[in-house]
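These notes open a run of structures that come right after.
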Structure P
Amino acid sequence: MAEAIQPKLTKVLSDVLANLAFMLTDDLAMECVQCAPWIEVRIEMHGRHHVELRLRCCREFSTILAGNLLGLEGSGVISIEQSNDATKELMNIICGQLATTLYGTQDIYNLTIPEVYEYEDPATATVPSKTVVAAICTQGFKVELLFREFTPTGS
């Protein structure tokens, strides 16, 4: 299953970054900037399938993303709140694109509100079992998208 989903995750992540934020992706073989703090945005979608998605990137990348989305690149100070909001919006769009890419357009999915977590050291961020990870390099920064289907508690 991971072999089938991972390329789709990579494509959706790359396409959304290119179309939404005008950020082209590079091969991960290129040197990506290692930076801290690292942020993680989590969202779940519930419907016929139950999925947890996590988007991981460094704070500096999310600030550049916010500048691109707000049209402020290079011309203004971007707050942490704006940076978080931009990254959460990116995650909402990725989630919607993945739902239709993986499961089609017939089912309805409810999304949770994205939550942001911050890690000083990316190595301290956990990866749940049975998680598929897609990683790209964009603007010189590594960005990861983690995908996990699960059975809700009580089901």
Structure Q
Amino acid sequence: MYMTEQDFLPKEMPYQLFKVTWKTLQKVLGKEDAQKVFAKLGREIGKLFPTNQVTDAASLATAVKKFLEKGFGMMTKVDITGDGKTITFHNVGCYFCGPNTELRNEGGVPTCLFPSIVLEILQETRSVAPNLKFKNLKFNESHKPGPVGECVMKFNLA
């Protein structure tokens, strides 16, 4: 019996391979190019979000949580809250934060994908759920209340 390509494919990417690749890409690209490239990358990842699952604010929060934790698998946990004018993400266990912190400690300037992913998701959702009345979508602020991998990011919706 012959082995096929499928016999050699891992189920998941080893984290060390991801970390080294992520940091190296940012170093090779440099600050300005990394920001441009990763903004585009984030938008493309955001386009993978299943907008057909969104009809209202509650279904949006559920679908985004599932996408970020399981679909794209960017973090281990995310809590989402909103008031109609803003939406806040409390992220825990982000897989990008570790390598970004290492890069920063080495004197580099890391780039976060999260804002561009979320802005694209919200943009795409605007067309399928106009009742959400998203007007001026904008990344507002970020702060880190805990260990590496935890952050709170806030976006304006109105």
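Among candidates P, Q, the computation of mean projected area of the Cα convex hull in nm² that gave 9.5 used structure P. Taking relative contact order in percent (Cα under 8 Å, 6 or more apart) as the criterion, the top-ranked structure out of P, Q is P, with the highest value. Work out which structure the value 121 belongs to, where volume of the Cα convex hull per residue in Å³, for residues 22-69 alone was derived from one of P, Q. Computing volume of the Cα convex hull per residue in Å³, for residues 22-69 alone on every structure in P, Q gives 121 only for P.
Throughout, read-outs are computed from the coordinates displayed, never taken from laboratory work. Just so you know, these numbers come straight off a predicted model, no measurement behind them.
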